Structures are given as structure tokens and as C-alpha cells.
Structure I
């Protein structure tokens, strides 16, 4: 099993009101990534992503790419401590 890594991320751009959180959750689940995603009052979306580095790299590429509705202007990741036994990826409110 690949070593787990965890990152805190912040996305800016057209990322609220366009299904971005469900987009992130769907791709995270497909890639076996755990963590959470949440809209912030300032219009950004924050998240924590945990999984193998290759899966995180793939999700980062998908997030940066966006889709017809989602336009990510910036996306930054900061290393965090791995949370043992985390098993879900949730949308937080």
C-alpha cells in the first residue's frame, strides 16, 4: 500500500454555486482519497485531501482543469499531518 500524505488546499475562482464541492468529492472517491471540502464565506473553497501522492497529484490536476462551469484561478496545497483511520470524503457545511 502506498504511503499516505495529507494536504490542506484552497481554491479560488468560480468555485461556489457551480457544483465544485460535489465535483471534488466525486473525483476524490474515484481516486480513493479521504478528507473534506467546504465553501468559505470569502468565496474560496478549502479542503483537506489524504491519500497516496499519485492520487493527490491526479486530483490536483483535475481540480486545476475544472469543467464547463468550474473555473479555478488558483489552487494551493500545504502539507498536513496524516489522520489515521480516516475513511470518508465529506462535504462540510
Structure II
């Protein structure tokens, strides 16, 4: 089976395509790519759905290594709404 792995940082990303046997799990694909979970990447997803090291894979799956959130999404949304209400332009 062909599986793609993706990890990203601000301003850059890295992908790897690996071939794993039928019945492989996320941990097998990570090992085949030579990638590990560490303090920088704290979670996994398969096509945006939460996954673990023992999550089964299918041909063509994309595994995403996820970094921790930099800020609380609710706080960021409130700040944007406050800026709009005060007439300020939202930052992009």
C-alpha cells in the first residue's frame, strides 16, 4: 500500500511517500519514513481525523503529524471580533 506522511512548520512543510504491507498501522508508516513523534509533533491524524499509532491504514491514506496549538482558537476568534467591532482591520 502507498501512504503519504505530512508534517509542517511555519513557512515550510515536508512530505514522504512510503510503501507498507496490507494491514499496516500508522506506527509502521512512521517507521518506514524514519519519522517519530516528539515534543514538536504531539498528535496524529489520517485525512484530518484523529488517529493513534495503532490506527489501521488503507491504500492512499495521508497521515498528518500535528503540532500543538499556538493559541486558544476561541481567544483568537474573540480578538478578531473585538477588532472588527472597534473598526480595526483584522490582521492576516
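Just so it is clear, none of the values below were taken in a lab; they were calculated from the coordinates. Note that the structure is predicted; figures quoted are calculated from it, not measured.
Can you spot which of I, II the value -0.58, -0.94, -0.98, -1.06 was calculated from, given it is log10 I(q)/I(0) by the Debye sum over Cα atoms at q = 0.16, 0.25, 0.26, 0.28 Å⁻¹, for residues 34-81 alone?
On the way: I: -0.49, -1.15, -1.22, -1.32; II: -0.58, -0.94, -0.98, -1.06.
So the calculation was done on II.
Looking across I, II, the calculation of relative contact order in percent (Cα under 8 Å, 6 or more apart) that yields 29 traces back to II.
Given a computed value of 0.94 for Rg/Rh (Cα atoms, Kirkwood Rh), which structure among I, II does it belong to?
Details: I: 0.94; II: 1.16.
Working through the options, I get structure I.
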